[in-house]
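As structure tokens, here come the structures.
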Structure I
Amino acid sequence: MDNGLRVVHSLDTATRMVAVNVLYDVGSRDEHPDHTGFAHLFEHLMFGGTAHIPDFDIPMQRSGGEGNAFTNNDVTNFYSTLPAHHIETAFWMESDRMMSLDLSPRSLEVQRSVVMEEYKQRVLNLPYGDVTHLLLPLAYQAHPYRWPVIGRELSHIANATLDEVKAFYSRFYNPGRAILAVTGNVEWDEVISLVEKWFGEIPAGPAYQRNMPKEPKQTVQRRLEVNRPVTQDALYMSFHSPGCMHPDLYVCDVLSDILSNGDSSRLRQRLVHEQKVFSAIDAPLTGTRDAGLLDIKGKLASGVTLPQAEEAVWKELRLLMTQAVDEYELQKVKNKYESVQTFGRINYQRLAFRLAWFELNGKAELIDEELEKYQSVSQDQLLTVAGELFREDNASVLYYAKQ
């Protein structure tokens, strides 16, 4: 659109519902190191009411819909689903909080209290709650991914001023930094008509040049051990991996699935069921816009020491680095991924976010190439990427020991 708002659309006549998704190009990586947690705070502030809508739940519920949001390192995303004939309600609400958010002392104090309580519950009072606060700054030395989305310190939210909050809103929550994705039973012409009516007159917002520090290549293994009042020792290992648009990301994703996707995956089958080294273990990939992490995290079984558990993991990783993955095992992972993606496209609400995400990272149509890229991953690529990914000097290791 003229004001910079990007609009993507997918028609689905098999449903009577629509999803309206607004993705803002702002996440925790856009925060100042001394003012962390602002993107997450704004996720809450955006539900605090506007000049014309004091309570967002009421009009959405009256329309038979529901809405929610999430914040991560890279984006803040708001979404709603509602009957197609009430779609204009979502456009009205999203445009109003983009243009007329109620940023008052009272609104800030209410949402600040909510966020601070969430921080206390999730970080200070939850077993293993401080893991990300320990592991991220161990893995990252320069990039803003080194602090958690919820914020590095509670004081950063406690001391946030109204002027700082207003400046953050003006900089990031405007059409020039937003992508509107609409999916479900609504035609393209109607979408454009509604966009022009509700978003067309909102100013683009100030120009913003992101100057993101690049994380230097890790060349030395980093280690940390802490003692906490928990019931089980836990092992955490992080390996630097490519960003979401790097061609090797799909190879890393396959490696992640081979390690821990389902009970038949290697780490779960061998280290949980057979050897009983861990009671639970997982190996997720962050898939962030900039270079991210492949994490291995597991709770140890009774009687197993942290060095024993770490060595068991390294043994499995060395197999991936030195022995080709069996074609049957590789195809099984690919088939599972194809099934997930196929059924995921049926979910119009999930599709709305993914269209916005691909548009942010190039163009929405790239979503149609994703399955092919995944299916094209070869045994040789797995060996090559595993050899680079699972280097010992690319690892950050946290021993989380019970007191």
Structure II
Amino acid sequence: MALPSGNAIVAQSGGPSAVINQSLVGVIESLRGRDEVKKVLGARHGVKGMTTGQITDLSGVPAETLEAVARTPSSALGSTRDKPDRGYCEKILTALKQNDVRYFFYIGGNDSSDTCRIVSEMARSTGYDLRAFHVPKTIDNDLMENDHTPGFASAARYVAMSFMGDNLDNRALPGIKLNVVMGRHAGFLTASSAMARVAGGREDDGPHLIYVPESPLSLDRFVADVDGVYRKLGRCHIAISEGVNDEKGESIGAGLIKGEADAHGNAQLSGSGALGDQLVELLKKRLTPAGGKAPRARADTLGYAQRYWPDPSPVDSKEAREVGRFAVQTALKGDLTEASICIRRVSKPGEAYRSEIAAVRLDMVAAKTRHLPKEFLANGNNVTPAFIEWCRPLVGDLPKVGWL
């Protein structure tokens, strides 16, 4: 298939991550020096920048600057939470045509892949030769067709290390400690807290209880779980997803939060302490003996640091760069005019970790959500050894700790 000649544009979408700029640089560096690509353009704040003319020429950015950007967390071009409908996508396509863009690379999650799909369909229906490629990114790890997504491993590393430190604090001053972790629909990030007890090496290391959206949470069962651990150990360390659901499948956090919603109409769970505070109050009330003193109980919400902490997983940095490069290589190979890039694990359990990059149809990823597999879940309040084995190579080496 003959390749069109014109400009290429790259943009970033959704929540930033520690390695999203690795993907950005992977795209930019792979576009340079290609006869089919006249200019490498960048849209500031995602597709919003395309429709408002916030487009910059990245063709001449020095290589040393790109390397510095690649090592920097957050989104170097800025991001957006816009969720384009067909009318919005028509404006995007108009902007692409006006800027003679023939190669469109969008780095983001589910909605970004859907934007690529819609824009690609519109271009095809109007006879405009456009190559649209989705480059994966999400710390939630909820993209279909991926073993894991760029951004997840670094966020999981942060969560694991946060719980390592918090477990030590909880051991020093025993009580009930609950930490709320990001993840509206998928519990991968909350589950990664389990790596803290693997690194700690003690049989009673926390988190002792892990709650994710895939396992409905009965508040009676929750109180009983905490009470059981607290009676046995004299303390209880808990990881809970911001998107945890009740027995009816309704978000507990959304029901507790009265206030802001994001651009997609969802209750703004990240950064709110409502879920943790309410659950702690519930535990104090239910676990206080008659005439006695309430147990020491505290809650924290890990918040946005999960996205940007500047200590990325080595595997994450490497693979994030590779998916950007692979997107360009696939686009310029000419066999496909649109695709979503994905990471697949090819190593078997017990083998040294290996992965490969592949391209799949956009409709296999767009507007779909991947969840924690059942084989990773245990008893509604924990994860299995299979999850630990799966997660271990992604987070990388963790600090060693000691205790007297």
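Laboratory data are not the source of any read-out in this text; all were calculated from the coordinates shown. Quick caveat: nothing in here was measured; it's all calculated off a predicted structure. Cβ atoms are built from the backbone, for glycine too; each structure is taken alone.
Can you rank I, II by FRET efficiency 1/(1 + (r/R0)^6) of positions 76 and 212 (r between Cβ atoms, R0 = 35 Å, to 0.05) and just name the one with the largest value? Largest one: structure I. Comparing mean count of other Cβ atoms within 10 Å over residues 100-107 across structures I, II, the highest figure is found for II. When FRET efficiency 1/(1 + (r/R0)^6) of positions 60 and 132 (r between Cβ atoms, R0 = 35 Å, to 0.05) is calculated for each of the structures I, II, the largest result comes from II.
Which structure, out of I, II, was Kirkwood radius over Cα pairs in Å, for residues 236-339 alone calculated from, if the result is 14.2? The correct label is I. The value 2.8 for distance in nm of label points 7 Å out along Cα→Cβ at positions 188 and 332 was derived from one model only; which of I, II is it? Going through each structure in turn, the value belongs to II.
Given 0.55 as the derived value for FRET efficiency 1/(1 + (r/R0)^6) of positions 284 and 324 (r between Cβ atoms, R0 = 25 Å, to 0.05), which of the supplied structures I, II does it correspond to? Going label by label, the one that fits is I. Consider the structures I, II: one of them gives 0.70 for FRET efficiency 1/(1 + (r/R0)^6) of positions 44 and 244 (r between Cβ atoms, R0 = 41 Å, to 0.05) as calculated from the coordinates. Say which. This value belongs to structure II.
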